[in-house]
Structure P
């Protein structure tokens, strides 16, 4: 059985040690990096997921993430930080992070989130759903995890595609932000709906002709969002 490979990037020895021990005890192969430059070097080995601290020496986590994406690396990333302000969470999510954990955290919670993100990295399980969904000039290919608007690739992050596929597979159904967090993120978050709002806004910018007047992902005020075919 192949062990999923997780790269843990954190300059705090205790955090690295605790996460490594918990992950290894759960069957993961673990690599460790102590700063941003080492993280970029080890990311070239192709880990299945990266746990990335934001406050790093030499190169901070935001820059590490941006450089990896600029290099075409789509490895799932869970960001770790001691910061608790909503602005920091939003910045990480806007960059395209798959998840976000604020210190101090439970190692078991982190492992659960790692498992959830890895499950989603191959796509949402969609029993009975068609492989290709077409809505006018918007085409969503579930098998290839690809979306195109007027024949142009939308260049969605993993989480953006997960959210789009979930909504588009259930047109006309209204979902609350809490439902989307539980079903798409596959984890009972602490009530922070900012991540859904951010991802919806980014999706609209990429798959709507006019993001300010969306035709597909519409807001149901006081409730959440609905996909219109």
Structure Q
């Protein structure tokens, strides 16, 4: 069986103007996972996030997108993964606070399989202080009494996921033709992983508290999702 530890793991935190949340999230990661490599990948924030990250001593690497082109989540994720020097990458959104057992739960899955697998965490929505749960992740119901369970690509969200860097390289990363904050690019990533034989598992305990989540999408974002919906359909006809 593999012997994967936190010394084999890089955590890439994705950020855009979420300094207050970023401070909470990065401090929590260092508290519960001292041996990981911590990377910030930032999309041209103007709230001082990158300056704070560089001075904090918490991050091993900081990437800041310098051009003002429209936000592309796939690009920022890919740039963060490129900075990783370890074998596995965890992607976390900058407003997602990992629970204490997050990394230990993830490692149990990775070390229980000889083949390469992807670990998908669960995201519960909390208030901005991380205290009161507003919405529980419905995907948890799949687990029943199990510690892990097979899941499909429809349940793989890139803001809380762990994958081997070698797999990311094998499938050429996240497709940067997708636009916007979220719009099927993480599901499409999971589809391509499945096509090369990589299994996806939901993991009990690999949970985060999502501290900031929009209640509804703007018209602009809805339009982006419409375009992204057409793109994923053109790449993988008949799946949606």
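Laboratory data are not the source of any read-out in this text; all were calculated from the coordinates shown. Because the structure is a prediction, the values reported are computed rather than measured. Cβ atoms are built from the backbone, for glycine too; each structure is taken alone.
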>> I have 2.5 for distance in nm of label points 7 Å out along Cα→Cβ at positions 147 and 163, calculated from one of the structures P, Q. Which structure is it?
In response: Q
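One of P, Q was used to compute distance in nm of label points 7 Å out along Cα→Cβ at positions 51 and 75, and the answer was 1.4. Which one was it? If you can, show how the numbers build up before the last one.
Details: P: 1.4; Q: 2.4.
Traced to structure P.
P, Q: which one has Rg and Dmax of the Cα atoms in Å, for residues 35-138 alone, as calculated, at 15.7, 48?
Details: P: 15.7, 48; Q: 15.6, 44.
Answer by label: P.
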> Computing mean count of other Cβ atoms within 10 Å over residues 19-26 gives 20.2 for which of P, Q?
Replying inline: Q
> Which structure, out of P, Q, was helix-only ellipticity at 222 nm (-39500 (n - 2.57) for each DSSP H run of 4 or more, over all residues; to 500) derived from, given a value of -9500?
Replying inline: Q
> Thinking of P, Q, which structure, once relative contact order in percent (Cα under 8 Å, 6 or more apart) is computed, gives back 24?
Replying inline: Q
